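For reference, the structures are reproduced in the following blocks.
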Structure P
Amino acid sequence: MIGEYFKLRQRQTSFKIECVAGLTTFLTMAYIIFTNPDILSDTGMDRESLIAVTCIVSALATIMVGFFANAPIAMAPGMGLNAFFAYSLVLGDKVPWETALGVVFLSGLFFWILTLLGLRKKLVEAIPSSLVSAISVGIGLFITFIGLKNMGVIVQGSEATLVKAGQLKATVLIGMAGLIVMLFLEMMKIKGALLVGIIFSTALAAIFGYIPKPEQWITSNLNLSAVALRLDIVGALKWSLFGSIFTLMFIDMFDSVGTLVACCHQANMIDEKNRIKGLGKLLGLDAIATMIGALLGTSTTTAYIESAAGIEQGGRSGLTSVVTGILFLLALVFVPIVQIVPRYAAAPALIMVGLFMMKEIRRIDFTNLEEAFPAFIIIVMIALSYSISTGLAFGFISFTMMKVLSGKARDVKPAMWIIAIFSLLFLTLEQIPNLIERIKSFF
């Protein structure tokens, strides 16, 4: 029954493989259970309620993707999006967090309308294949960088160097040991290599006393009342907040597009025309998840690139997502146990996924400058700007620019022109008020 619903045989997978993949995805993104509340609580929101909300929203969104889109994609409140919510919108612009949740809800609603009209799907399908490959490579470098940072191999440097190699501390060596285990098992073609490596590193950390024993094994505090259904939609319907609504829309659009393109191609969810199967459903669920998240009390929900870790372990169907979602529900009760898995133990999995995603670079024609330069910009800017959305915006603008400079503007699809305009708006939106003030000063 389960196999037929999720088409496991057609997708050349099994119940066991999907469960391992779902657990792997969960372990690589479980950090969101604690980091999202840490960020949002700076606005004055209740941290304990936020932990429960983060688990519930992540579970609901991911399970919906599994059942309705049959895709191995996990969703949760997005990093970067939660930072914009807390530090720019609430603390920076002095918007009450209840109103900020209304802004999040409206951005999701507008996105859902665009999805129903088919505009988001057309935008994604207009992206040239060379840029699609560049997105995968860029995200691969990005999550490798995150993995190296989380493991302590790379640390913050001086103003001159920005980053530098970290000291070989015990925690770094423990993470490296897990990475070696993953590499060995992958070379031996043993399934579940990433999961085994995470467990191995966690066990080493426990043996050498780097993981504190939990004060309790389960928690029963599931109170959501402090943040759930507290959003102020009417208060968000102000002209002064429309810039924030569209900023959230642009960030979510580029982040989710980049993640879905990279992960769905990695999971072989593409048709004979190189288009993503079920893309419309995935984009619609992305928007619905954002609205549900705002209602329950968290920032914008989006697709997670850590899904690639589960896909690399063989996850090919929505059963992977269902397993990940169920584990988020269980985490509501077993938060203390989930918390003992250190970030440096899960970090090697991100490095391995980055390695596997680099294979897409062979699809980019670097002898053709019209394709090579935009692809190069996407790869570099995703990693160095620490933002998928920023990297995509620079790449899409440079693609249209190269076509115009080469006299081939007609080769650019209408939808790609729209993407380029959105990209330009995304990169300049915050500067528009300053620009208007400067123009006024001349008169």
Structure Q
Amino acid sequence: MATRKPKLNFWQIWNLSFGFLGVQIGYSLQNSNTSSIFQSLGADVSHLSYFWLAAPLAGMIIQPIVGMFSDGTWTRFGRRIPYILGGALISTIALLLMPNCPVLLAVAPLAMGAFILLFMDLSFNVTMQPFRALVADMLDDSQKTTGYVVQTFLINLGAVIGAFLPLIMTWLGVSDEAVPGQVSRHIAWSYYAGGIILLLTVLVTAFKTKEYPPKEFAEYNGLEYKDAGGTGNSGSAGNLHGQSSDAAPQRQGFISLMRNIPKVMLQLGVTQFFSWAALFLMWTYLKPAITGIVTDPTTGALLSEGATQTWVGVLNGIYPIPACIAAIFLGRIAAKFGNKAVYVACLLFGAAGFGSLLLIHDKYMMMLPMVGIGIAWAGILAMPYSILSRYVDAGNMGAYMGIFNFTITIPQIVIGLTGGLIVKWCFDSEAISMLGLAGVFMLLAAISVAFVGRGRTENGK
């Protein structure tokens, strides 16, 4: 029988995910500025979705691998921390390199940009994946929803900071002039600042979190413990190559894991498909969608190219704010009404937000739809993981969290491959229509939650 895990205090739970703050700053910079960077380097709007394929492809490949390896890694530095720290170092380098792709390969800046983007996404995923499993490892069921809600809060705080960094740079006097063939200076300096913050926040998690050693982990999860010598007694924590305790004898090969996927993961996968497809459409097409449409209410004039890009960053910084606020209350509301009901409500707010973007041109009024999208974002980041974590055994938590990432990457790959064709042939290259399609997808996501199986506890409804 498993021994109950010790209760962690708020700051211990906070430190578990604090590094995710920095990772999300990097992701936010990428989401807000990738399309603009590639357009400045000469990419056509119908080709943008192809460059965005780097992120989901990296996630699909890396996250299951990192999850499986971290499940079997036991070092004096921990089980998940070595991957988090290593990925952070590489992520920082990638963020520093991205604004310099025209200099690094002047003859083919688009190719260099695509390569660095892939490099960046690979490292982001190495860093990010273990954070999900770390929360599940360290917290018992009564604190898991709280853990993922805190993680959601930090993710959204990071998204706000990352999205607003270009605007902050302009306030500091850095030029936002859009120069063809170059990355704007305010974007470049935002990437430099984001890389430094990412590394510092991950160091906080690495030094403030003490993961359970193999014997304790086995006791807390009702697993048979065997030391490196197979004696069943307490021994060394093993090494990085997994010649350690088999604290989780239920660990399986990848094929076996895929054959035994919990049914609820497949059900959640449908919801994830539609919700992440909607988000991917927004990240890819928000900039071209509002270019030439958004107006300044004080003058009635259309925003310039550079000002529009800065405002896209502002909009991408708006939706995480209500997500942060919603995250504070999600745990309590879910405890009363169930995760499924909260999940549905969040997704419906998102559908309404996307629909409203089609009707608004005033740059300040555009902030209102982002509130609905932000509430949906909060639910998407917390509810699926809270539900899923109750159905996965502890020994395979990292692997299944990595496999579950397929439900995030597959919809992005599908939209990445088809988005250019859809916007060109279905919407006559009118990118604003892609935001309407995102609203339809978010509505379908809300409907599909009805088919997700009930959880083991009241909170898993």
Structure R
Amino acid sequence: MKHLKYLIFTSFFIAGFSLIPLHSEKINLILEFIQPSVSAEDLSGLKISGYGTLSATAHDRNTMHPVRDVSQAPENRFRTNFSALMDSRLGLQAHYRFNTDLDFVIQGVLRDQAYVTADNSLDFAYCSYRPTTWLELRAGRMGYDGFLMSDTRNLGYAYTWVRPPTEFYGWIPIFHIDGADATFRIDGDDSNWRFRVQTGEQGFKFEFADSEHDTETKGLYALTVSRQSGYLTLKAGYSNFKFKNEMDIFTPLHEGLDFVAEATEIALPEISSEARSLRKELKFKNTETDYFTLGASYDNGDWIAQAEIAHTSPTADVVPHGNMGYIALGYRIGDFTPYGIFAAIRPGMDIREPYSDWSIIDASELQLTAISILNTTRMDQETISFGVRWDFHTQAALKFQIDSIHVSPLGHGLMYAKGAMLSKEGTLYEESTMSLGTVSLEVMF
């Protein structure tokens, strides 16, 4: 925890870091794309725009593979130490402005996912209405506004580094919500405030134990407040959501744990208690999650800095949770921006160990399977990154980045280690390091 305490302390000390680390003449290009409703120009009618990332990664480990976020399918996509899919993506957006108060925006993003469908490739599809200058109402599919880079998570041209720090952004595959939101703006002489409330639902597919799982949330709502003054932007957020459905792979496990708990309740109360505890922690359906975020960004044209910290706490340990954060710092030298990043995630649960002997009821395999699954979702890693961005064109940039990743034993939730989930013989039970190199070409059109 000493690394996380240092991270949190430093985050508040530097109080900053930039959301859009670009030369000032390029900022309007980004704002027009991610916030078309607040563009300075009256773009009545239809406007088509897009972006793309062509990326290549290579790493030095054969037993595990990295992911950008947990919605990807590393077994299917990362068969070797080289990949062109981890960060590559293509986005296309259509924006139709009916008048100065009413807009419609639709955006699709083609990126690597465990299961690519038309639905999960549609990031935005919403109507926006501004009855007054200080209020905006939206309905449809909108970006999830939980953190600083909510609007630019897929838009690689909009930020300096190769990808949003994995330790902070990789664990949560919620990119958008289906519902509605309201944004209130207060413009002062020296600062601008924005308050936003969102509510809706979201679903995503992911792969676990070589099986496809379709997960849906219900009752998701998010509250965020941000303040921009001069070069500094601050943002705080709170989100809450529940999982609507259960993972099919857990059904036989649940049945086995329920049977053990009831059969041993009187004769072997320690085994019964452990079985009930494992059953409680191994469920998705109706598990509720609280998610708190705090971020700051700073950009004075030369220095670029950004930091975010967060805490997530679900009601079941199988849902990844804990504390996470990062610090990034860069400096522009003409068209080049060298930068460095430190990111870390620390789990909210200790390593789960057996505390009773199930061999006397011939159920040791059931016990170890349940414990292994809980430990598999733990995320305990940190990354130090160095890179450089070259803005060789007003609408294109080239990035180079080297990551040095350290993963603690049983903290591999952001890695893929085939065959290690149910056995202490795999890499999940070892301390791991990885060097990852990436080159990316970013364009907007």
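Comparing relative contact order in percent (Cα under 8 Å, 6 or more apart) across P, Q, R, which is largest? When relative contact order in percent (Cα under 8 Å, 6 or more apart) is calculated for P, Q, R, structure P comes out on top.
One of P, Q, R was used to compute helix-only ellipticity at 222 nm (-39500 (n - 2.57) for each DSSP H run of 4 or more, over all residues; to 500), and the result was -20000. Which label is that? Label of the originating structure: P.
Every number here is computed from the coordinates shown, using simple stated rules; none is lab data. As the structure is a computational prediction, the values presented were derived from the model and not from experiment.
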